[in-house]
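Before anything else, here is the set of structures, which you'll find just below.
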Structure I
Amino acid sequence: MRKGDNKSRKVLVEKNVSQHRVLIPVYIPHEKDYYKDAFEIFKLCLQSIKRESVSVTPITVVANGCSQEIHDKLLQFIPQGLIDELFIETKQLGKINSLRKAIKASEETYLTISDGDVLFLNGWDSEVARVFTAFPHATAVAPVPIHKTFNQYVSNIWFDHMFSGKLAFAKAENPAALEKFVQSIGWPYLEDH
């Protein structure tokens, strides 16, 4: 039986002051063949978030069925300040299922879900917030085109703005870069519309 008082019982926990959190599911089962450089690329991803964010942006990583060696390496990122929270799933659950607990545990206004091989540009978080401010009914922001999804689950937006003059499509600022991205993920080309 314990005797005495628990000293931490009276300590108040400070409320999270961040507006934005990044969630990254990671699946690196080993470090050979296809996954040979995956951990180093993931580390660059984390560094780019910390370096290029304008505001304090905590990072939650979900180790989704990674090897014990990867778990050990991820744990080392916590004292280095590259990871703020680490969820370890012992079985590979898939991207969406692995994120469910992390999403439920997040208190921030904005959540960014990223892959572990994305490099973030300077001020990316300010730009995301700017989009949500300009489009208060938006539920997601994507930096790349999501093939043929501009008309899914947005009937309320189409209905509200079809004849208001507020709805418009714009040409891509850098179509050559978009074409390269599309080819990198296996699409043969990006449709003009």
Structure II
Amino acid sequence: MATLSLDPKKTALVAIDLQNAIVNLPAEPYAAADVVEHNRLIANALRAKGGLVVWVRVDINNFVHLPVDKPSPLAGKKLPEEFSQIVPSAGISDADLLITKHQWGAFAGTPLEQELRKRGIDTVVLTGISTSAGVESTLRQGTGLGFAFVVVEDACSAQDATEHRYSIEKIFPKLARVRKTAEVIEALA
């Protein structure tokens, strides 16, 4: 595995769905609180080097629910607005971007691509919950737009450890570099 080197000025952390409703659902193989903490550490390290931090949240009450065999446990429920807010423990800053999505992936129907391009971002450090849904959908959309990705394995989690492992081991290495939190922070130094 090649040594990771990141130019903070051309790198953005894009953290998927670390919001009140999502982090309160079961998460495997990492507890949601641990995922949030790893995201906070990466965000702080990247901000300190002048990089961009983007928090992506899903508008749960306006999510595009297509016909599927296994709907989200939140589908069809009217939830309080605070359920769509990023958890305070993530450490969101006024300097960060907040993107609201209505689908699984963060690029479709949002200004994310334009915001990254106007800031000269070419590499996305990708994290969040759920590995096999929002994170994977964002990765697939973003690679199609020409962005390079680093997926942070221990800053992601899923509702099922098997789903997480499958994405991390079988899908992500074909589309991105997969690293741990400590490696990403070291690459920003």
Structure III
Amino acid sequence: MKEINFTGKLRATGKKADVNSVRREEKVPCVVYGNGVENTSFSVDEKSINTLTHSAYPHIVNIDVEGKQFKTIMKDIQFHPVTDRPLHVDFFAIDEAKPITVAVPVKITGNSEGVRAGGKLNAPCRKLKVSGLAANIPDELVIDITTLGLGKQINAGDLKYDNFQIASPKSTLVVAVRMTRNASAESSETPAAE
């Protein structure tokens, strides 16, 4: 997983006016919690959060809050319903010796046999949840579909990796090659072997 570094500033909690003043300074209220870490409320520059939210890849976020260091992953983010500006971010402190679960982008590679035969590729799944040690989680899940034939599909349960596991439901459709009219017409026109 890629790593990114943030510098945070402790902030007051409890009053809405305090949160609003943080946002007026173009900072985002945040909290870090988990793995025996004391809940810490802080703020970071909005631009820093945007570098995290505008990336498809999962990140380990190293946060320095006035000298206190946290190794985290982003757990949740709230956006303004109209402006899409980040309103609040939750970070989960991780222990590198314990598994974590994160969503990882799926990257389809190869030219499928089924597509070459006239089928249509259907890849509805953009990300899958994976579970493992932070050091073992990849930036993306590369899935080679070169041998995927007409009418065949790959579900999350079909994927196996050595150092981490797929945590999404086994029935999640990752990629499929659907039969098209052209492909079915070609197969019906093929003369039967005698």
So semi-axes √(5λ) of the Cα gyration tensor in Å, computed for just one structure, reads 24, 18, 16; which one of I, II, III is that? II
Given a computed value of 2.8 for distance in nm of label points 7 Å out along Cα→Cβ at positions 25 and 129, which structure among I, II, III does it belong to? I
Here distance in nm of label points 7 Å out along Cα→Cβ at positions 97 and 177 was calculated and came to 2.1; which of the structures I, II, III was it taken from? II
Once Kirkwood radius over Cα pairs in Å, for residues 41-112 alone is calculated for every structure in I, II, III, which label goes with the largest value? III
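Can you spot which of I, II, III the value 24 was calculated from, given it is relative contact order in percent (Cα under 8 Å, 6 or more apart)?
On the way: I: 24; II: 31; III: 18.
Computing relative contact order in percent (Cα under 8 Å, 6 or more apart) on every structure in I, II, III gives 24 only for I.
I have 20, 33, 23, 16, 8 for P(r) over Cα pairs in 10 Å bins from 0, in percent, for residues 89-136 alone, calculated from one of the structures I, II, III. Which structure is it? Mind dumping the intermediate values first?
On the way: I: 19, 41, 34, 6, 0; II: 21, 54, 25; III: 20, 33, 23, 16, 8.
Structure III accounts for this read-out.
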Using helix-only ellipticity at 222 nm (-39500 (n - 2.57) for each DSSP H run of 4 or more, over all residues; to 500) as the calculated read-out, with -10500 as its value, let me know the right label among I, II, III. I
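Values quoted throughout were computed directly from the atomic coordinates according to the rules given, and no laboratory measurement underlies them. Model, not experiment: these values are computed from the prediction. Cβ atoms are built from the backbone, for glycine too; each structure is taken alone.
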